[in-house]
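Chemist: Below you'll find a set of structures to go through.
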Structure P
Amino acid sequence: MSELHTLSVAEAGRLIGARRLSPVALVAAMLDRIEAVDGRLHSYIAVLADRARAAARDAEAEIMAGGWRGPLHGIPFGIKDNYHVAGLPTTGGSRLMQAAPPEPETATVVARLEWAGAILLGKLNTWEYGTGDGQVYHDLPDPVARNPWDLARFTGGSSTGAGAAVAAGTALFALGSDTGGSIRLPAAACGLQGLKPTFGRTSRAACLPNCWSLDHTGALTWTVEDQAIVLGAMAGYDARDPSSATAPVPDYRQGLHAGVRGLVIGIVRDLGDGVDPANRDAIEDAAARLTASGAILREVSLPAGLSTYQAVARIINWAESFSIHEEDFVARRHLMGRALRTKMSAGFCVRAVDYLAALRERRRLARATDALMRTVDALILPGAFHVAPSLREPETVPAFTHDTACSVFNVTGHPALSLCTGFDAGGLPLNAQIAGRYFDEATVLRVAQAYEAATPWRARKADPAPHAPEPIMPDTTPNQVPPERLAEAERYATRYGLTALAPAEVAELALLLDRTAAAGLAIPRQPSKEDEPAHVFRVPLR
């Protein structure tokens, strides 16, 4: 048997179900792996060793007594530290919550996984509150998670620990959350399969919000089959989540290996010249492999330019995130890390009319994108345009987060999976996105499985180096701002209760007033005075 930390969920589940692998031994191996590598990887904020060992003993006793619950029984996993667990604190990676009391309730998706027999190993690293401005400033309570393929590299945001943990084998799978790509970007950076389900498919109850109408919960896994197993346990209606959907949940493993013969797969190529050549070539290779397997490839275009989706997502994200954190921003912003504080400053500047315009345009984009989706069985397109950047070149880090097509499907709510498509010449993971129709994660997984089965990438494992190079801090010197703009920004801040700003904060606010105005004006306006904005963007189920 291979080293236990390298097993997939499916492999470990089969061995445990056949009583050839002990959950106690598996959890012990995972804790040993954490002890061996996490001091330089920083995938965990908190390791729940005693809790996990006790759960493993209970699982083993239950299985030996004939009570095997299924493929997740005895499987160790980690969760991003924005999911609540009863009796444990949730910090969200923030100083604002370091003294938070234990939570009274457990997130629905975590409870469902534990009911299926999965064993929680601990809370995973994250950007502060799972959000930020795209840059890494190394100013949070815990060191930034490192990429197991190259410890000098970024893991992708914001589910940083989740990406690092699954790639390095400190968890067999992990839960992340995705507002603009925060499951798919770590999956892309770390060579994983990361699925953002349809909006409403998985509950968000008892998970710290980032942006209510863009947030999704989901998993990062090593294989596509692992995704099918985990999603099957997580998905389903939850009365605790107002956005939860009542759509029936299929058996995602049934038909997973049916292949793609006869499926129509749209390929989106016209997203500009920003995609790294290695990523672009890997997508073309994936398309060729799917065609060789019998799929019908059709070149298609999104119904709007990528910049339109991004502008809509940006305004909604800034506005809703600020409304969540307004009180802390006004009273305790000195405790926030730079990335969160900058994003909150942007939200502080968003006009209501721009937010409403974004909601209107979002509805139009969702309907138009869904019309495209109904002409194909799935789409293949870029996810993250670049490979994981170096933390020793901080000026390159924001582009990894910003130069993506991930936010398209947060805006529209369609399911989308980040698929590992190999490695570049330097050994860094490449990626593509597979997207599908509303609530048709089964076809997304089926297409991804067909590609995965035709490639050797899952046999290649990350082995973190013995030493992690020190990152270089980004330059935070504010740009020069004319005095009259500084005075305007200070008056604006004072008017809305933001006082005692440092000179650098005033300068940043002045720049953000212009930036948010430009972002808001970039959103197309609907001319009708009767066009009521709405948060609800899914088309009715047919």
Structure Q
Amino acid sequence: MKKTATTEDTQRPPRSGRKARLVKHALPPAINPAPPGQVGGMYRPLTEPDLQSIYDTALRLLSDLGMGEVPDRLAADLVAAGAQTRPDGRLQMPRAMVEDAIAKSAKRFTLHGRDPDRSIEVGGDRVYFGTGGAAVQTLDLDSGLYRPATLRDLHDFTRLQDTLDNVAWFTRCCIATDVADSFDLDVNTAYALMCNTTKPVATAFTVADHVAPIVDLFDIAAGGAGAFAKRPFVKAHISPVISPMRFGADAVDVVYECIAHNIPMSCITAAQAGATAPATLAGFLAQSLAETLASLVMVNVISPGYPMVFSNWPLVIDLRSGAFAGGGGETALLNAASAQLSNWIGLPSGVACSMTDAKAIDAQYGIEKGMTSLAAALAGGNLIYESSGMTAALLGVSFEAFILDDEMHAMTYRTLRGVEVNDDNLGFEAICTAVLGAGHFLGEAHTFAAMERDYHYPRLADRAQPRTWAEDGARTAWDRARDKARDVLATHHPQYLTAAQDRAIRDRFRILT
């Protein structure tokens, strides 16, 4: 029977509560349901005997074959710590010496951001996506084609990623090919990082002589002489070992200089399967582990316990052509296995993923990035490099890719967060209420609580009906990412250096922007 309106009904104020709730719940949750730092380690491609065999082979390589082309200064320090010289000049590192370095090494440490709230702890089983790479080409926002990367691009990429919540730290992602002088290049790269973000950042030094003056730049940004060393917010990316099994003199010099100025470092091994390391996956992992352990021994002989990310990056080439292959199942598997090995030993792990071979933002891009990044995260890689913005097998970097990859990372972090099982989440009472009442869960407090706490709602992915999508212009994810990138670049102009700091830097260095 139809209810007749009473005087009380007609005088009741409009019911706006439900409408307000609907508006509220149409918006993304205010709190990220799965921020960076989720726990990995669920994917274990190697068994315990596998891990032990690879580790034993790596230590045998170091003890029997040893390392070649060891610079004199380093050779003297290693011999004093127990290394032995072979008749052919190679330097052997006995098993006990390597395991002593592992025991002394830093297992956890903080990568500081200039904003303390953006600092992250490296080590254990926490996963953080960041950047890397030294792309020489930029995928142009206007033409959709590649062109040489510029210093202006580096500034733009840095301030773009500054707005992306799921990129936990930033490493210069491209080389400013329009800066010819190597010192100007290193200085202006460092300046771009200081201007445009307060996240933990990383850079590279072409030669050791560049370290001390650039630390002066960091001191200015930190507030005064010596301030940077007290709380270093930049780490160095260094490759002191060249595959197969030898040191690189210039990079070793940079290691010594970084330690002298308290700059944390990622010592990166980047062997290539079938070229500079065995094509067999197990043999590759053994050699690459040995090489990264050689870096660890070096660092801990110079300064025991010094903060070093154990960056064992297995890279793959297409054995048909010899070209570097950034995507593929082998890349996913090897980097996941590398993360598992490093974590098994107890070292802060760094691996690489999302190095897609795709040139465009297309299906190949999505497949290769999604598979490799998820595998590395599930295996527990602490710092996952190259995972934001990189294209064309690390030759290119893209503004749209940064936007899309940030959303990919959000999905991966949500996967890592897993399923929380407790009495409230099991929902016995909520199920009973729905079954005996309305027959559905829409609008229930239990549902709203889960919506705001447990679900990631993408900002770019299209979930509209096909007709709505067509009426809105049938736009692709690339279209939406391009618009978002342009909007950020037009509106986000941070001023992380004061006018006085900027003036002091410009008085001291040749700043080209």
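The numbers here are math on the coordinates, done by the rules we state, and not lab data. The structure displayed is predicted, hence computed values, not measured ones. Cβ atoms are built from the backbone, for glycine too; each structure is taken alone.
Chemist: So if we calculate mean count of other Cβ atoms within 10 Å over residues 209-216 for every structure here (P, Q), which label has the highest result?
Modeler: P
Chemist: Name the one structure among P, Q that log10 I(q)/I(0) by the Debye sum over Cα atoms at q = 0.08 Å⁻¹ of -0.55 was derived from.
Modeler: Matching structure: Q.
Chemist: Here's a follow-up. Taking 1.00 as the value of FRET efficiency 1/(1 + (r/R0)^6) of positions 33 and 49 (r between Cβ atoms, R0 = 35 Å, to 0.05) derived from one of the structures shown (P, Q), identify that structure.
Modeler: Going through each structure in turn, the value belongs to P.
Chemist: Work out distance in nm of label points 7 Å out along Cα→Cβ at positions 361 and 377 for each of structures P, Q, then name the structure with the largest result.
Modeler: P
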